[in-house]
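None of the figures in this text is laboratory data; all of them are computed from the coordinates on show. Here the structure is a predicted model, which means the values were calculated and not measured. Cβ atoms are built from the backbone, for glycine too; each structure is taken alone.
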Structure 1
């Protein structure tokens with residue numbers, strides 16, 4: 001029986017492999033009043049909507065972004081003149097501090113200037129018909145103070161920000177099919193896209209490097225950076241809580257030295273890694289030597305002569321700087337980078353150096369309110385990265401393939417959107433300084449404590465800045481081009497958005513499941529990035545990719561593959577790892593001790609045998625649902641090998657990861673596995689393939705490797721491989737035509 005408009009039947013969400021024509025017809029005539037009848041389709045769109053919801057959540061991305069931006073400081077007086085008192089001392093200038101304390105995005109409403117309409121809501125259907133953008137009023141609580149006075153506040157209007165359909169700022173959020181019909185939408189309006197000038201636009205998902213994991217890379221282009229540079233490097237994409245990232249690279253030099261490289265506002269900088277070590281913690285040469293090589297007297301130390309020689313050179317060459325102690329090293333870094341980082345003029349070089357370490361060096365281990373423990377974690381992680389770099393040069397480990405899904409994650413649309421909003425807020429705060437200088441120049445540089453400044457600050461300074469921050473997002477969505485002074489740590493500046501075409505439903509749903517490698521790779525002559533690698537099994541569909549230019553670059557997620565949009569609760573993990581047995585120091589040989597990491601933070605070191613036990617125990621607990629181990633935690637145990645991947649236990653709980661369901665055989669329950677751990681697991685494809693004592697998991701269905709569209713091809717295992725690709729392409733290129741059957745009489 002068809003579900004009524006008031007009380008849908010329980011089986012309205014259960015579907016068979018039959019056509020279910022009558023059921024569909026009845027659902028169309030009597031849409032359910034409480035929930036969707038197609039929950040699987042809603043789940044396919046979920047990463048888009050959930051990532052947008054994360055921006056404005058209570059503890060969301062912009063909450064962290066505003067804390068990371070902090071306060072901006074400006075001084076009165078003529079910046080080109082350094083006034084002094086009669087006794088020769090410098091005149092103390094008044095300080096103006098500004099910050100954005102909070103931001104809010106309202107739902108789409110009519111402007112207050114419209115006094116006539118009684119119904120204030122603006123629904124998506126109206127925006128489509130009127131060819132306008134579906135957007136809401138974006139405002140922020142702006143605060144300022146002079147010297148150490150009281151903070152004053154004012155709510156500023158930042159323009160109208162485009163809103164994603166079905167998100168937590170949309171009128172259609174949680175609307176039932178019946179409510180959607182009442183608002184002149186389709187019964188199963190999925191959302192996940194924006195309406196810009198009446199056109200449905202979608203931010204495509206992009207493939208980026210896995211976060212917080214140091215990757216060993218070999219790039220011949222590194223040799224061109226300088227006389228002693230080699231092709232060896234370690235690269236880590238460190239992601240802050242607001243999802244912005246900072247890439248840190250360690251370069252190996254011919255003389256055994258290691259250089260730390262980073263990019264800031266599209267400029268590259270190089271710093272000796274020893275200087276970073278000395279600035280992070282109060283340390284000495286012996287501690288660094290033992291951290292890179294192993295404690296004195298540890299097993300296997302005599303076989304590490306290659307590394308010992310290079311570490312000795314590393315320590316000796318740094319002596320030329322003649323900088324001793326953490327305080328002096330930070331002050332030296334601060335003096336070099338204070339202009340680059342735009343720190344206030346009145347803070348010391350040491351504090352500027354602290355700001356450098358906070359913003360640039362491994363910010364995933366402390367992006368704001370950093371403590372001594374955070375600096376210690378950064379120190380240990382940098383030691384580990386240097387150690388892995390020497391292992392790569394020595395041939396003890398292999399490179400990490402950046403083209404394998406194992407070392408990749410997805411840049412979600414909402415996260416990219418939040419990154420742009422954060423950058424616009426910070427740029428606006430910085431622009432106040434330029435307007436202040438212009439205002440001071442035209443008014444003989446009055447003091448910030450004067451009545452003239454009090455009177456002019458809001459109408460003549462703030463109003464002259466470009467407060468329409470939302471305009472940048474409007475441009476981004478309508479053109480797909482990113483205008484950014486920092487580049488947002490991305491390799492491309494265009495091709496971020498596509499039109500969500502509704503030629504037919506398969507084409508429309510495919511837009512939300514596609515992942516692109518990036519427009520940068522489309523220009524490459526090599527075909528390496530386009531290859532279908534075995535690590536993609538179950539995560540990226542091997543069939544559903546277009547032929548021609550984008551082949552292998554534009555892939556689609558397998559239909560059971562999920563993407564994490566929020567971090568899992570892993571607060572219990574460090575204590576559990578300590579109970580399972582780890583030590584704080586690493587032995588010289590990888591055969592004696594391997595690392596245990598959680599989200600790029602070193603928890604300790606243990607023997608390879610113990611690492612295997614930790615991996616198995618955590619997996620059992622997470623499937624069992626005990627000890628506070630989340631089910632979607634990725635536990636990647638990389639075993640020891642001869643010249644293979646660098647061993648250890650690497651756990652990941654952060655957003656943007658892919659994971660998929662498989663059956664865990666010891667408990668006969670569902671487990672989520674990620675692309676990092678899958679290559680080191682034994683997962684049977686079907687029940688008969690289970691090998692006793694070896695297989696730990698089995699697939700629920702072999703067709704789980706295919707995308708939604710590729711699954712529609714009947715008997716695909718009887719086709720040539722290219723034919724399946726062509727069929728997937730043809731299926732969503734076909735124009736859906738409605739058909740009406742007329743009764744024709746002979747008369």
Structure 2
């Protein structure tokens with residue numbers, strides 16, 4: 001390598017390092033929403049992996065790996081990313097506007113509900129690149145078949161680039177991408193897709209989107225585990241259902257140190273992600289409730305919205321195996337909406353204003369509700385701090401007065417921020433937001449083509465280093481000393497970069513020579529294979545052309561048959577509908593006529609009853625007149641009988657009794673005759689009603705017979721159609 005070329009490479013390397021844009025921490029962070037079986041996550045490729053716990057934050061440079069019987073779901077707002085067993089996924093970039101993933105191998109199911117996410121979303125595989133063009137659902141299988149990527153679109157439309165071509169894939173189709181070939185087929189679901197559909201089904205019944213935006217990661221768990229209500233002071237409030245009476249936020253979980261944010265809370269509750277990283281907690285009616293706030297807009301993620309107290313100057317009594325000892329303590333409490341959130345990392349001003357949009361400058365908390373305290377030594381190591389297992393001090397009212405404010409220290413060791421490669425305490429990114437890293441001298445790419453490490457390859461991890469922004473002010477002498485040390489570190493870093501460039505040049509030259517020899521050997525082998533493949537390809541192309549023409553003819557014939565069957569079915573449906581309408585009209589007319597006949601019969605019966613009433617009234621009048629005449633005659637005869645003897649009077653009395661019995665018999669006969677006439681009229685009316693019912697039943701039987709004949713004709717027609725299709 002010539003000296004001018006070497007100087008050019010060094011200038012380019014130094015210019016890339018010096019022009020890194022100081023990007024801010026992203027406002028969008030995902031989470032592990034479900035973990036079944038063995039699932040691991042690491043901060044970067046090459047770092048030691050840990051078990052993927054529920055609610056573990058997912059961000060740029062994370063790698064998620066599932067073993068054979070493992071499955072996991074990653075939620076980023078309303079977007080769901082699911083991995084089947086034996087899969088490896090890299091989060092290349094995750095920030096406010098971009099979501100770029102790389103599937104090394106395995107199966108991925110993606111569900112996108114928000115069209116705004118599509119602009120910065122893409123998924124790469126060893127064979128190509130996949131982008132969704134509208135909201136929908138798709139599946140990607142990488143390296144399930146060697147050197148092949150399968151893309152199945154179930155909803156929406158996807159753009160697939162690979163195999164030397166670019167295809168637009170609609171719903172119901174599948175694309176098989178090889179290194180130099182692309183083939184299409186029908187999309188087929190399996191148990192992994194059915195499981196993903198079941199997970200998606202619950203999102204259709206969520207009501208929390210009335211109170212928070214769907215781009216707030218973790219919102220989907222709130223409906224199942226709590227209730228919403230409106231409060232005049234805080235706006236929407238969410239209260240968890242199944243928590244103990246003494247439950248306190250930020251107590252059932254663990255602290256872990258994630259760069260560049262620092263100490264980050266991981267809650268144990270399935271619903272604990274959104275209330276731990278957005279909004280504030282308030283005490284209302286002796287219960288803790290989560291207040292996401294009004295006018296949320298685009299949510300801004302925070303590692304934990306807590307206030308830190310304690311430190312090396314705050315000593316409390318701890319129980320150590322039955323003995324009490326004094327030791328420095330560290331505590332935290334959930335911030336009230338009126339309190340200001342002071343982050344220990346670089347945050348854009350608009351994001352900080354979003355966190356403190358309800359804060360009041362004059363707010364002074366009287367006490368720290370929900371205070372949790374552990375030993376300060378818990379924050380010294382590099383491991384996770386499981387709060388329920390950590391020793392707890394004895395808190396007295398005197399000890400909780402005038403507690404000093406102080407954030408916990410970063411873990412001991414040479415931590416390097418994975419977003420801060422140059423060690424200036426702020427994340428380094430280029431114009432498009434991708435982290436620029438320089439490979440270490442001993443780092444070699446994985447030998448396998450599917451992206452997986454070989455048996456003799458292991459992960460190497462360099463822990464990140466984060467510079468906190470809340471360090472106390474130093475004296476001028478201390479500042480000068482720091483500046484001199486920083487200048488010395490910059491010179492050493494420049495010298496190390498120059499050595500690294502020289503070493504990279506030597507390694508690249510050796511690698512280029514080896515690759516050139518390997519390419520020449522591979523080129524000769526490929527030429528021989530290409531000649532054989534050309535002959536096989538010509539024969540295969542001819543057979544594929546014949547098969548394609550035959551399939552096209554069969555598809556056209558099947559499509560024409562389907563069209564004919566559809567037209568016949570439509571015509572038959574229209575004919576049945578017309579027949580049904582005619583039958584309904586006929587039945588309606590018959591029913592109207594029957595109602596008129598019944599009305600006429602009722603009127604005739606009423607006239608007959610009126611005549612019978614008039615006849616009875618006349619008979620009663622005549623009977624009363626006869627009784628009056630008889631009474632007058634009896635009075636006359638009684639006066640005459642008084643002058644006659646007792647025997648004549650008895651005889652007249654007997655004669656009067658006989659006449660009265662005769663009159664009663666005549667009245668009884670007349671009443672029996674009237675009752676007989678009424679019974680005859682009622683029997684005639686019943687006969688007419690039974691005749692009408694018989695006629696209506698006959699009409700219904702005729703309609704049912706007509707319907708049966710129609711169905712039999714349809715069945716005969718369907719059998720003829722099936723026979724014709726089989727013949728074709």
Q.
Looking just at distance in nm of label points 7 Å out along Cα→Cβ at positions 37 and 717, which of the labels 1, 2 belongs to the structure with the highest value?
A. 2
Q: Can you spot which of 1, 2 the value 46 was calculated from, given it is percent of Cα pairs over 34 Å apart, for residues 261-668 alone?
A: 1
Q) Which one of 1, 2 has helix-only ellipticity at 222 nm (-39500 (n - 2.57) for each DSSP H run of 4 or more, over all residues; to 500), as calculated from the coordinates, equal to -9000? A) 1
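Output the label of whichever structure in 1, 2 has the greatest value of relative contact order in percent (Cα under 8 Å, 6 or more apart).
Once relative contact order in percent (Cα under 8 Å, 6 or more apart) is tallied for 1, 2, the winner is 1.
Give the label, chosen from 1, 2, of the structure having the highest value of Rg/Rh (Cα atoms, Kirkwood Rh), for residues 293-500 alone.
Answer by largest value of Rg/Rh (Cα atoms, Kirkwood Rh), for residues 293-500 alone: 1.
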Q) Out of 1, 2, which one gives 8.4 for distance in nm of label points 7 Å out along Cα→Cβ at positions 133 and 613 as computed from the coordinates? A) 2
Q: Check the numbers for volume of the Cα convex hull per residue in Å³ across 1, 2 and tell me which is largest.
A: 2
**Q.** Which entry (1, 2) yields the derived value 2.9 for distance in nm of label points 7 Å out along Cα→Cβ at positions 509 and 525
**A.** 2
